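What follows is a set of structures to go through.
Please treat every number below as a calculation from the coordinates, not as lab data. From a predicted model like this one, the values you see are computed outputs, not experimental measurements. Cβ atoms are built from the backbone, for glycine too; each structure is taken alone.
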Structure P
């Protein structure tokens with residue numbers, strides 16, 4: 001997990017996990033869910049103007065089959081634009097490719 005703007009502290013309440021997303025750093029977080037379905041995710045760091053809207057995040061734990069089906073749908077939906085994406089990398093460098101102005 002990383003951030004493009006400020007420090008966020010994502011708290012997966014139902015999973016018992018909390019981790020910081022820090023610009024320029026890659027944090028890896030592991031959780032072992034006990035059930036499938038939605039869980040609450042909150043930002044526990046006062047991160048800026050839109051912090052109050054971050055309570056609306058509702059991710060869900062999916063089965064392996066559900067996840068693979070979702071991946072297949074995403075691949076079909078975005079097939080036309082994949083060529084514009086940078087190649088996959090284990091390291092994420094959020095440095096901009098160009099600057100406006």
Structure Q
């Protein structure tokens with residue numbers, strides 16, 4: 001839940017799940033790609049794949065806080081009781097949560 005994973009296009013996947021007896025829940029993630037392998041299944045519809053660099057404040061400096069213009073990620077998640085806190089210690093609980101590891105305030 002609430003992961004931000006950014007990588008070069010050459011990487012296999014941001015999140016990969018595998019094995020036929022694996023069932024995972026993926027919610028509120030902001031990633032380049034999610035891949036299933038070997039018959040695994042995943043539930044969760046509130047993920048944004050293909051995350052563009054302009055969603056973040058300064059990707060070249062590895063600042064993955066959401067930019068004010070990141071409408072594709074801001075308030076686009078689903079509320080989860082056990083979502084915990086974001087990368088700055090802010091709860092993901094004010095209205096609709098943001099996708100990824102940062103809850104923009």
Out of P, Q, which structure matches 40, 34, 20 when Cα extents along the principal axes in Å is calculated?
-> Q
Output the label of whichever structure in P, Q has the greatest value of distance in nm of label points 7 Å out along Cα→Cβ at positions 18 and 82.
-> P
Which one of P, Q has helix-only ellipticity at 222 nm (-39500 (n - 2.57) for each DSSP H run of 4 or more, over all residues; to 500), as calculated from the coordinates, equal to -4500?
-> P
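Computing distance in nm of label points 7 Å out along Cα→Cβ at positions 2 and 50 gives 1.9 for which of P, Q?
P
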